[in-house]
Structure P
Amino acid sequence: MGLLAGCGTADITGEAAECGMLGYGKAGQRTSGIHTRLHARAFAFADGDRRLLLVVCELPLMSAGVVQEVLARLPDGYTESQVMITATHTHCGPGGYFHHALYNSNTGGFRERTYEAIVDGVVEAAEAAHADLAPAVLRLAHGQLLKASVNRSKRAFDRNPAGDRAHFPDAIDPQTTLLRIERNGRLTGTVNWFATHNTSMTNTNTLISADNKGYAASHWEAANPGVTAAFAQTNAGDMSPNLNLAPGSGPTEDEFENTRIIGTRQYEAAAALHGDEIPGVLDARLTHVNLSRMTVRPEFTGDGRTHRTSGPVAGAAAFAGAWADGPGFRGFRPGRNPLWDTLSNRLVYPLAPRLRDAQAPKGLCLPAGPVNRVRPMVQERLPVQLLRIGPLYLIGLPAEITIVAGLRLRRTVAAITGADPRNVLVAGYSNAYAHYVTTPEEYDAQEYEGGSTLFGRWELPALCQTAAGLARAMRDGTPVATGTRERIRPPRRRYRRRGSDAPHPGRDFGDVLSLARTDNRITARFVGAHPGNDLRRGGTYLAVERREGAEWTRIADDTHWSTTFHWAAEAEAARASTVTVSWHVPDDTPSGLYRIRYFGDTATGPFTGTTEPFEWNRTARGDRL
């Protein structure tokens, strides 16, 4: 029968109100609505008994707890090594879905409803892709994309050897790679890999957003109905979309517009690629390694000596944040942090030479390893994966990898397998999360990325060593030891929302409070209820409808770029809340009769709010309709 491929999509949007967002680590960044919903896009491949499943999730990070639960619920025939679940790394998605405490620190604990929404959605997308398996042709193409990324850690990048820097003359990785899935000459699915952070939206935004990669995906799908389009991450550790090296800055000073522009540039570069047909050879290897206790051989360390990694420790620079995408915490800075450097150099390193060899010159700040013995803080046993789809090799790593670190991993696998180096990609943010990976040279600069390389200076060489073992096994057709998987323990602290809803005094749920127009934006305010009563996964909190004859036709909902859904508690009335729906009317919207609807839920059931019909005429002006 030959190669089969299938595609599937599902909603994975979590709690849209009062849930801490994951990515920036800011306590005040809590969800207050939706700009765009989050989706999982799954791609299944089969050739006889060989199968692969790639799921690209519009999430901040990938949780091992999510992955293990998904694996337990997948259709028969998909083993752990054959499944890659990866995140796009939006920083504006709900958090609280980890079983490691660090990532739930600003969410009030483990958010079971967000976790379930993600797991259910990923399984749904995977099952849809599996059910969609049919004969297909795959094509692979590469291109170059400039003006969609900038190196936010140039001082560290410049410490790398000249040969590595020469591979990236602009200090960015411009390669954009596209895998096309076609049936009978018709495009049905695409996966694009390009290195840029999904941080066009800043840490002041509190609306759920799939950010620039989500815009690219939804834009392609809207322009090509029936196509499932995913925009995945690769070695984006030091790549920022904020071209002016400031949060929300570049190309414009509007974070929403920047999201659209950077997303559009990724879409246009990908859509221009076609590529040659590739064979449907499928293969997979995966192993679990304890990054706290790895012995790294001399051929990988670069200095002719054996070294060891250490338990996870965050450096002071990690708490400074990546300044181009959003500053971290006061009192910390990239590079030297005199207090923490002095404490480490005078009190800790002299007493612990093995720790010094692994972690110096890091100013030690958060010893996550010892904390893990009391309460799971960060993951230490981590999956490293290698997938093959024809000539394409994907190195699945649970971390954020800088472009030169990625280059060394890619060259390692290419040299062993004989692959074209362009066809070897690092698939960062896959299957779990363990913060950053830098080169040893970059690590010594102790910028944000180096301070966040938890397992020390030799972490990249350890991963290169592991990737080499997977590549040799794949080349030779031999199995690998799977290692010991991290035990996922039930979260100790679970979030519980208290209180029930009440309408505004003298009002009913769904009542329209106001309807106004400002230029090309229509805004409706309703008596609302807490969105956490029903996440409406696979549904919507809003609809924009146009009158067509005697019927109303939905033209937009909360998945659309043109709408925003905002929830706010009323300070004057206990347990009351207001929902604001905004519709930024697209330029090609025809004149006609329209209305806006809001779909809410209380503890006793659903309700609906609907505005009076209003005329849309682009030449009209006024504050009220």
Structure Q
Amino acid sequence: MLLETIDWVIIGIFFLIVLGIGWQASRSAGQSSSEFFLGGRGMPWWLLGISMVACTFSADTPNLVTGFVRENGVVKNWAWWAFLITGMVTVFIYARLWRKSAVSTDLEFYEIRYGGKKASFLRGFRAIYLGVFFNCLIMGSVTLAAIKIGGVMLGLDPWVVVVGASIVVVIYSALGGIKGVVWADFFQYGIAMFGAVYAAYVALSQPEVGGLTKLITHPAVQSKLSVVPDFTDPSVWVPLLLFPIAVQWWAVWYPGAEPGGGGYIAQRMLSAKDEKNAVGATLLFNFAHYALRPWPWIIVALASIIIYPDMASIQAEFPNIDPTYLKDDIAYPVMLSKLGSGWLGLVVASIIAAYMSTIGTHLNWGSSYFVNDFYKRFVKPDASEKQMVAMGRMTTVVLMFFAGTLSLTILDNATDAFNILLLSGAGSGAIYLLRWFWWRINALTEIVAMVVATVMAVVLTLVVDDATVATSLLDGMTMKILITTGVVTVTWLATALLTPPEDKETLRAFYKLTRPGGPGWKKVVEEAAQEGKPCDENEGITWQMPRQVLLIFIGCTVIYSSLFAIGGYVYGNMIQGVILTMVAIVGTVALFKIMTKLNLD
């Protein structure tokens, strides 16, 4: 695809605006580490919510959805739609707890929930493991997707893509801190969504497609339209629905979908003005992420089936595409070749925006871990605010260098590494949920879970073949997650029950700070009261779990109803669309009415 002058002008203007945002934000970002990493804890819900959803709108996300639809139909999107329950649990249970904790990063949590050297070890080790190693691997994979898109769409060499995209994102991230990142996210999300919607419009306008009605009735598309798994075939609905809902949402830790919230999601919640803004931000994120975004990508994917029914048809029109990249997911950038001058530049800018919003968030998040939880905590405890900001900016540059190097060198063979990382979080998710509500969990519990999960991940990935553990219902990787989850869960439960708990002063201070409530803290609260040192000043008010569980159910209903109401309108099923729209409206009214009864500060 050849970009004309107008396309390059549009892309250039986009870069200038993003750099301008970073420069403007730099005026306050350099004042303190709180400003640089948390925006002074004064950010509104709508801005943080859009920033969360922009970060998860990566350059490779439309490609992933396109691959799902072409290979297995729209129903395959349940692979990520099923994670909604994780998001709703974060919204209505953990958002207020994170904001109440007043920590600067979620890793700082370790030294308010636990005590002693074990808590310090957890904080320092995970600062390097997650903030540097894991984070660079994620950024490297996103950059690899950008390399593929740049090569296919623009014919650019990999190093040109990496250097060009990295320079701009590093500048505004390093200058503006989180304020620069979230305001850039806000701008970039608007561009990215407009580009996705316009790409869908152009796809429908193609003569081979002939509009939305003809798309939906085309014989090649009919078998791909179902949004509900085939419940007569357990090999379909068990891995797509049952496994994520019954196990995956609570058992597996992964950035962006952490049980209990964490990572850059926690960073956004900690940046909020108050608990209400933290809850509002995560609610907006989940609605935009699951209900609003998918359908433009799905429409492009369905249209691509008509225009390019197989890989041979793509290769015939684009003979210069590297065969390595010739998979179903490449159909999305190929469909963008239908765009005209000017519009092509805008949509390319939207893809760049999707890439930069993800990388910018990961850079600030990773540097916050390194600076706050390693440098300040262990290397230079007396570091001034200016020194911490300077170290944050330096770390931003270094992290981008490592991520770019990974994407250009070894990352195309990193499948085993990713599997190890995914499995190394299996089974530990329940700890992140329960550590807020059960006093018996201690620092050693988390260390044992981390070690056992890592050993299991290495053995199952490098020694045990997927085919060995696969069953007729679940593939090898899913079975490995189940095996690891079972072993890790039994191990950490035994550790929690058989080893001494944290000292009572640490437990009481944590309870007094966060006020989680519930029967899991009854022993601690009663002992404190008996000693004349009460730690629950709001006894009988803080335990809101029944109401929160109801909100989780209603929230899932509202968002799924919205998602499939839009699907009904797209498919021309107006009755389905109207009924589900009414369900969503009624559910939303009930949701906000019940939310007013939550005890939020």
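Values quoted throughout were computed directly from the atomic coordinates according to the rules given, and no laboratory measurement underlies them. No experiment lies behind these values; they were computed from the predicted model shown. Cβ atoms are built from the backbone, for glycine too; each structure is taken alone.
The table below lists the values:
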quantity: For distance in nm of label points 7 Å out along Cα→Cβ at positions 111 and 399 computed as 1.9, the structure of P, Q it came from; calculated: Q
quantity: Read-out helix-only ellipticity at 222 nm (-39500 (n - 2.57) for each DSSP H run of 4 or more, over all residues; to 500), computed value -21500, structure in P, Q; calculated: Q
quantity: When relative contact order in percent (Cα under 8 Å, 6 or more apart) is computed for each of P, Q, the largest belongs to; calculated: Q
quantity: Top of P, Q by distance in nm of label points 7 Å out along Cα→Cβ at positions 39 and 423, largest first; calculated: Q
quantity: Top of P, Q by mean count of other Cβ atoms within 10 Å over residues 207-214, largest first; calculated: P
